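We did not get these values from a lab; they are worked out from the coordinates using the rules stated. Since we're looking at a predicted model, the values are computed, not measured. Cβ atoms are built from the backbone, for glycine too; each structure is taken alone.
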Structure P
Amino acid sequence: MADKPKNPILPTLTRLAADSLVETIDGPVEIVKLVGKVMPVLTRFDSGELGFRMMTQIRELEPEAPLLRLTNADGQTLRVGLDHVFVRADGTEVRAGEITEGAELDSGWSYPDGYVVPDAEEYGEGVRGKSWRPPVIVRGVEGGETGPLYGFSVKETKSYFLTFGARSRAQE
């Protein structure tokens with residue numbers, strides 16, 4: 001019996017630091033803990049609805065590379081490589097190295113029109129008591145760190161959400 005041919009490794013647009021949290025069906029999980037596995041990940045379908053598709057070919061891409069630390073309006077941080085591809089709030093793509101403070105990224109979280117974020121300590125100071133705005137707003141961009149980078153593919157939609165809130169592209 002002949003060996004079954006293996007699926008080719010797909011090029012990836014994802015460049016996540018080891019501690020980056022991905023929104024999986026099991027909740028937020030560090031990407032480094034998923035290497036070599038297959039896991040459903042939160043994504044957006046063409047209809048605009050959220051759901052899950054399989055994240056595959058999870059692997060280390062580079063043992064050491066420059067990292068950017070992004071901070072959102074809620075105070076959450078995320079470390080990614082310069083070439084990591086995000087989806088902007090308007091649907092266009094942007095590489096992490098081109099993101100500046102104030103950038104608006106596509107968000108996986110939504111509330112009804114007119115929703116006001118509670119004035120509670122679990123919400124970032126920049127959003128407490130204010131009307132909800134759907135985009136993830138980048139409040140800080142810092143360089144200077146290095147570390148390994150990880151990537152993967154996502155079936156069907158080719159995009160996914162990070163716990164940071166922003167949608168990213170997995171592959172073309």
Structure Q
Amino acid sequence: MSNTSDTSRQPPSYGYPDGARPSAYDPVTQPEYFEGVLSRRLVAFLVDAILILGGVVLFYVLVLLMGLVTFGLSWIAFLFVWPTFVIAALAYNAITLGSPASATLGMRLMDLEMRTWYGAPCYSVLAAVHAVCFWVSVSIFTPFVLLVALFNDRRRLLHDFLVGTVVVNNTLRADALRRRP
């Protein structure tokens with residue numbers, strides 16, 4: 001038997017009682033992390049949508065051309081266009097948001113990154129769940145659900161609350177905004 005106590009098997013408390021962690025980004029003391037996030041997040045979404053749709057349209061055109069060559073035989077692949085779109089969108093989010101940059105290509109272009117509410121980088125499963133929650137919330141509650149961001153200091157959307165994430169300016173942009181007179 002070892003003399004180690006049960007406390008050695010507990011997760012680290014990071015200096016906070018009962019393992020609680022405060023929110024990493026405070027809009028009052030660190031407003032530079034939230035300045036202009038909503039408008040740039042919209043542009044980043046449009047860039048990402050164009051990238052994903054571009055790939056799906058390319059697949060669609062390829063199937064169309066292959067159907068002409070095979071006398072319509074390969075047009076059965078049109079049945080897979082929408083499942084391919086869903087898989088491509090989820091994979092795109094999981095791969096890009098799960099990367100060390102914690103940002104999609106559109107978010108990188110706009111100097112944004114996604115973090116957990118306590119500041120940890122995003123990971124692939126969280127990114128895929130985030131994408132599913134976004135599409136479900138927008139489908140059920142209409143796009144007006146996006147107005148939630150106008151009524152909270154961290155500019156979080158409904159699906160951000162559901163999965164525990166926050167989109168902030170990346171460190172380089174936040175530092176530039178902090179130094180601005």
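For the reader, a short list of remarks on this structure follows.
- Structure (P, Q) behind the derived value 0 of helix-only ellipticity at 222 nm (-39500 (n - 2.57) for each DSSP H run of 4 or more, over all residues; to 500): P
- Among P, Q, structure where volume of the Cα convex hull per residue in Å³, for residues 27-74 alone as derived comes to 59: Q
- Value 19.4, calculated as mean count of other Cβ atoms within 10 Å over residues 91-98, assigned to which of P, Q: Q
- Answer label among P, Q for the case where relative contact order in percent (Cα under 8 Å, 6 or more apart), calculated from the coordinates, equals 32: P
- Computed 1.06 for Cα Rg over 2.2 N^0.38 Å - originating structure among P, Q: P
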